[in-house]
Every structure is written in structure tokens, then in C-alpha cells.
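Novice: Each in C-alpha cells, the structures are laid out below.
Bear in mind these aren't lab numbers, they're just calculated from the coordinates by the rules spelled out. Nothing here was measured: the structure is a model prediction, and the numbers come from that model. Cβ atoms are built from the backbone, for glycine too; each structure is taken alone.
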Structure I
Amino acid sequence: MMVLGIETATRAASVALVSEEEILAEYILSGVKSHAEQLLRGIDQILSDTGKSLTECAGIAVSVGPGSFTGLRIGVSTAKALAWAANLPIVGISTLRAMAANIPHAAYPICPVLDARKREVYTALYKWVEGELQAVIPEQVVSAADMIHQLDRSLKIIFIGNGSRLYQGMIQEQFGKQAEFSPQSHDCPRASTVASLGLKRLLAQQFDLVQTLVPTYLRPSDAEINWSQKHGSRSVYLPENN
């Protein structure tokens with residue numbers, strides 16, 4: 001079984017082909033150009049280089065957020081279009097869960113932290129239990145101070161993600177030696193991890209519906225906030241690209 005993985009939640013987007021035995025290929029897309037410019041080209045390239053076709057895939061796994069609003073829209077809409085065209089099942093994978101899965105079978109809880117701007121972070125807390133990644137604190141968007149307040153400072157915790165770098169001083173001040181930081185190479189969610197998590201769900205027949213799969217934003221966009229302020233909370237905001 002082979003799965004195409006798509007990850008566009010952060011600036012360093014990626015695509016991957018993963019089987020039950022190995023990572024066949026994974027390409028990191030440059031942060032210089034937009035995801036819209038590179039994503040389909042990257043998918044075409046990885047299929048060409050591996051001598052595979054989309055119809056050989058058992059399904060498509062895509063990171064659904066939280067993360068960059070624009071990046072997620074591009075990634076999810078592309079994955080849905082490909083799944084629809086090739087009649088393939090699709091699964092949406094949490095970006096934060098994929099980040100935590102970058103540290104397999106860790107002995108300590110893992111706290112992925114993505115910079116959400118506005119002095120906030122996207123975060124959650126996970127731990128490995130009998131080979132499965134379980135959520136201890138659900139996904140949320142909060143200030144770094146609120147994130148720290150929710151965590152048990154008596155426990156050793158592994159922090160991962162660009163938000164953990166941004167607020168490393170604050171975290172170390174509160175946790176001291178109980179805070180561990182993953183290597184910077186682990187900071188970005190990876191398409192290969194998204195694909196591997198998706199593979200497990202596909203094997204378990206846990207599909208999402210192409211028609212209803214949407215990104216997980218956790219908070220309204222600036223455009224939605226401005227619209228509500230201008231038109232009132234009962235008005236419905238319709239994005240231009242809908």
C-alpha cells in the first residue's frame with residue numbers, strides 16, 4: 001500500500017510517497033516561492049522520479065492544520081481535487097499530531113508549538129502509550145504564558161516547533177531542566193509523517209469525506225474578524241476563493 005502525503009501548514013511545505021515498508025521519496029518545497037506555485041509541480045516530480053502514478057496510491061493524506069491559513073487552504077483543496085479526480089480515499093491529519101510523531105516512542109510527553117502570530121501559539125500535548133500517540137491536552141490557540149500554565153512543570157516535557165524556539169527563554173525560565181527541545185530539523189511537520197499517520201488510518205478504513213474535509217484553523221482569520229466587525233456577527237463571511 002502506498003500513500004501520497006501533503007504538508008502545507010508551514011513555510012517549508014513538503015510532499016512524500018510512503019509505503020508500509022519505507023519512505024519512497026520526500027521533497028521539501030522551497031520557502032521562497034508560494035505553495036500554490038510549487039505544490040502540484042512537486043507532486044508531479046515525486047511521482048515521475050519514483051516511476052509511480054497517482055492511481056497506484058491507496059489514498060492521500062493531507063495535513064489539515066492548525067497552521068498557515070493560506071497554506072492549509074492550498075494543501076487541502078489540492079488533496080481533495082486529486083482524490084476526487086483519481087477516485088481515491090482521503091484522510092486529514094492534524095499538523096500538531098504529525099509534529100509530535102516526528103519523535104517516535106519518546107519516553108516523555110511531547111508539546112508541539114507553532115507560532116500563530118499575535119503573540120499566540122498553536123499547541124497541544126501528546127504522549128506515547130503502547131505504540132500509539134495519545135492527546136493529553138487537545139489542540140488550542142493560546143498565549144505562550146497560558147500554554148505554560150496548563151503544563152505540569154514537575155514533568156520532563158519535549159518541546160518541538162518554531163514556537164518553542166520563539167518562546168524558548170520563557171519556557172526554560174519556568175521549566176528549567178525539565179524542558180527539552182527537539183533538534184531544529186524536527187521543527188517542521190513532514191509530509192512523510194503525515195503519510196505514515198494516514199496509512200494507519202487507511203488500513204483501519206478510517207476515511208474522511210472529500211466533500212466535508214476542511215482545514216482546522218482554531219481561530220477566525222483576520223478577514224473574518226474584519227468582516228464581523230463591519231457587518232455584524234450574524235453576517236456570513238464568504239472567502240473570495242470559495
Structure II
Amino acid sequence: MRYAARVGYMGTAYSGWQRQAMGTGVQEKIEESLAALEGKPVTVTAAGRTDAGVHACGQVISFELEKEWRPDKLVLAVNFRLPPDIAVLEAARVLPGFDARRHALWREYRFFIWHGNALPPFLHGRVWWNRFRWDFEEVRRACALFEGDHDFRAFCKTAECPERTVRTIHTASVTRKGRLAVFTVRGNAFLTNMVRIMAGNLNAVGRGKKSVEWLKGLLGGQARENSAMTAPAEGLYLWKVSYGEGTPFGPYRVE
């Protein structure tokens with residue numbers, strides 16, 4: 001039986017989504033829980049591979065089980081064996097061959113950024129605490145440049161940069177309410193560290209260290225060293241993945 005599930009997690013204690021030779025990935029914990037139900041190893045495929053420390057409330061996984069489960073019972077059974085910072089939020093039977101990564105139409109990330117001299121303790125690890133003031137008009141101008149097809153080589157971790165670095169960004173925006181700013185970006189696929197480097201470059205523009213024209217130049221395939229800092233992982237969330245129609249599993253959902 002083919003299943004899909006929407007997963008949420010706090011990434012603080014993990015070395016990223018993937019299984020790791022050193023450290024623990026979120027994938028490992030979920031596969032261990034599923035293996036306990038199935039009585040043998042189970043491999044899951046994820047829509048996105050989040051970095052160490054990055055969170056998710058809309059990660060989607062697909063996997064195969066020999067046993068047939070009612071989706072609500074499967075959620076309960078998997079969560080029983082998961083640590084409190086990882087949870088399966090919903091599950092469903094899906095059509096044979098459904099692949100959470102290959103069938104995704106777009107992925108949306110949201111970066112929560114707190115500006116100010118003090119951070120409320122309950123937000124620690126959940127937002128990027130940025131102590132510098134931003135010029136939000138300039139940040140919004142810069143953010144709009146991300147939309148469309150661009151060569152994001154300057155926005156990729158050098159050691160993990162593929163040969164082809166052109167990506168399509170459907171929407172990119174920055175909103176603000178009080179001290180909290182939210183950078184939202186939706187695209188077909190993302191390079192390693194891409195959203196964090198995008199946020200780091202917006203920070204450089206917002207602080208007046210770099211210009212909007214400088215950022216525009218980066219989108220022509222410049223080298224990573226010409227770009228700004230990689231923003232910290234805390235505050236970044238894999239927010240949503242679309243498979244069409246109502247989502248999260250779209251037309252692939254069986255029940």
C-alpha cells in the first residue's frame with residue numbers, strides 16, 4: 001500500500017532532514033517508527049531536504065507499507081514512537097507510484113525574523129533574531145527581483161552546488177507586523193542553503209551594506225563568494241508543498 005504523510009518538526013536537535021553518517025536526521029526517526037509497525041525497514045521519500053536546524057510544518061513524505069492502515073490510526077501509531085519534536089500531522093492512501101519529491105509542483109518556505117534589542121524567550125530557536133534595522137522599502141524591491149527564472153549559483157552552498165543552478169521562483173515577498181518580519185518564497189525547487197542565502201542577501205540590502213542593483217547582478221550566475229552571509233537556520237520553515245487541486249496530496253489522494 002502506498003501512503004503519504006504531512007510531517008512537522010522542530011529541527012533544532014537534528015542534523016537536517018536526511019539520514020546522517022554523523023548526527024541524527026529527522027528521516028531516521030520517522031523510518032524507525034515505521035519499521036517498528038512494519039516489522040522490517042521502511043524507506044521514506046521527502047518533498048524537501050531541510051538543513052540542520054531548519055523546521056517544518058508542511059514536509060511531505062511518501063512510503064510503502066505491506067500492512068493496510070486506516071490513515072487516522074496510522075498517524076496515532078507512528079506518533080506514539082516519535083520524539084515530541086517530530087509529528088506526523090496527517091496521512092492518506094495515495095495512488096501507486098506517488099513520489100513526494102518528483103510529483104511536487106512547488107515548495108514554500110517562510111523565514112521568521114525578529115528585529116529588536118531583546119528577544120522574547122519563548123521565541124528562542126523559532127525565529128532569526130536580527131538586531132539590525134532594515135529599510136523595508138529596499139528589502140521589498142530586492143525581494144521582487146527573485147521572482148522568475150534565474151541562475152542562483154551565488155545562492156548555493158559551494159560544496160554542494162550542482163552543474164545546473166537555474167531555478168524558478170513563483171513568488172517572493174516580505175511582510176512585517178511590529179518587530180516580526182516574514183520572508184515568504186515559493187518555487188519549483190531549491191538549492192542547498194538557497195533560502196538562507198537569499199535571506200542573508202536581503203539582510204545586506206536592508207542594512208544598507210549592499211544595493212538592490214548589486215543583488216540583481218548576483219542573479220546572473222555569479223560565484224558564491226560574491227554573495228552575502230548565509231542566514232542562521234532558526235526561523236526558517238518548510239511551510240507547504242503543493243501537488244495541485246486542494247493539496248497537500250492533491251489528485252494522488254485515494255482516501
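Novice: Using FRET efficiency 1/(1 + (r/R0)^6) of positions 56 and 136 (r between Cβ atoms, R0 = 25 Å, to 0.05), single out the structure from I, II with the greatest value. If you can, show how the numbers build up before the last one.
Specialist: Numbers: I: 0.10; II: 0.40.
When FRET efficiency 1/(1 + (r/R0)^6) of positions 56 and 136 (r between Cβ atoms, R0 = 25 Å, to 0.05) is calculated for I, II, structure II comes out on top.
Novice: Given a value of -10000 for helix-only ellipticity at 222 nm (-39500 (n - 2.57) for each DSSP H run of 4 or more, over all residues; to 500), point me to the structure among I, II it was derived from.
Specialist: Working: I: -10000; II: -6000.
Derived from I, not from the others.
Novice: Check the numbers for distance in nm of label points 7 Å out along Cα→Cβ at positions 144 and 208 across I, II and tell me which is largest. List each step's numbers first, then the result.
Specialist: Working: I: 3.0; II: 2.2.
Across I, II, distance in nm of label points 7 Å out along Cα→Cβ at positions 144 and 208 peaks for I.
Novice: Follow-up question, since we're still on this one. Using Cα Rg over 2.2 N^0.38 Å, for residues 48-119 alone, single out the structure from I, II with the greatest value. Kindly include the intermediate steps, with their values, before the conclusion.
Specialist: Working: I: 1.36; II: 1.43.
Checked I, II; max of Cα Rg over 2.2 N^0.38 Å, for residues 48-119 alone sits with II.
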